[in-house]
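What follows is a set of structures to go through.
Each value in this text was obtained by applying a stated rule to the coordinates, not by laboratory testing. Because the structure is predicted, anything quoted here is derived from the model rather than measured. Cβ atoms are built from the backbone, for glycine too; each structure is taken alone.
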Structure I
Amino acid sequence: MSFIQKRGKNTSWRQGLMRNLATELVVHERLLVTEKRAKELRKTIDKLITLAKRQDLHARRQASSILRNIDVNETETVLQKLFTDIAKRYNERSGGYTRLLKTNDRKGDNAPMVYIELV
């Protein structure tokens, strides 16, 4: 079982967590999270970038149902950044849009931490 299927949390909590992490990764293009969360986030982000590469209305609406509607800067939202900047960057690439870089364990509970970033 993967992280998203257990942890003693309900479905809406897990879906909300992935939505928030995916939105923040699109905005900042690099996050420091636990290794299990990063591995689950990788699946979500790969699906979002694949949708963005299609560049049609249905794909935009599907991505919009996953991402939060926040502004990246004064002129564009997260969805616009995904479909304009990030999708064009990976136009020739057929997968593997993220990388995990291991870092030191977290001090409080010794959880393995990684940076997940867009390649």
Structure II
Amino acid sequence: MENPKFKFEELIVYQKALDFVDDVYSITKKFPKHELYGLTSQYKRAAASVPLNIAEGSGDTDAQFNRYLQMAWDSVKECVVCSTIARRQDFISSEEDLEARSKLSELAKMITSLQRYLKKNNNN
């Protein structure tokens, strides 16, 4: 039997968001155990929220998809703060923070571009 595919899985922004989730799960394994229900949990939830919102909004109206993309973008910002806190608490290195921020910046730009495309499509 062939593996069923969903349209949103073809979106590069969705694929990159999943890659970032993998990174966060890997990074947070090094966080102190006492942070399991604190920053570790928050960072994982914020990261997972990005592809979840992209998937949930896709296939709906452009206006609805745009709303979900905004939630994904908000989660990107939340991840920036989680990474900053992790660096400030010495849970991750400055290099790891920089790498996370670079990936988040790319995700933010991709989400914004998709939002612009949807708005332009709606205005035509």
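Observations, loosely collected:
- Comparison of I, II by FRET efficiency 1/(1 + (r/R0)^6) of positions 55 and 111 (r between Cβ atoms, R0 = 41 Å, to 0.05) - largest value held by: II
- Entry that produces 2.7 once distance in nm of label points 7 Å out along Cα→Cβ at positions 47 and 103 is calculated, selected from I, II: I
- Structure responsible for -26500, with helix-only ellipticity at 222 nm (-39500 (n - 2.57) for each DSSP H run of 4 or more, over all residues; to 500) calculated and labels I, II on offer: II
- Test item: relative contact order in percent (Cα under 8 Å, 6 or more apart) calculated as 26, pick one of I, II: II
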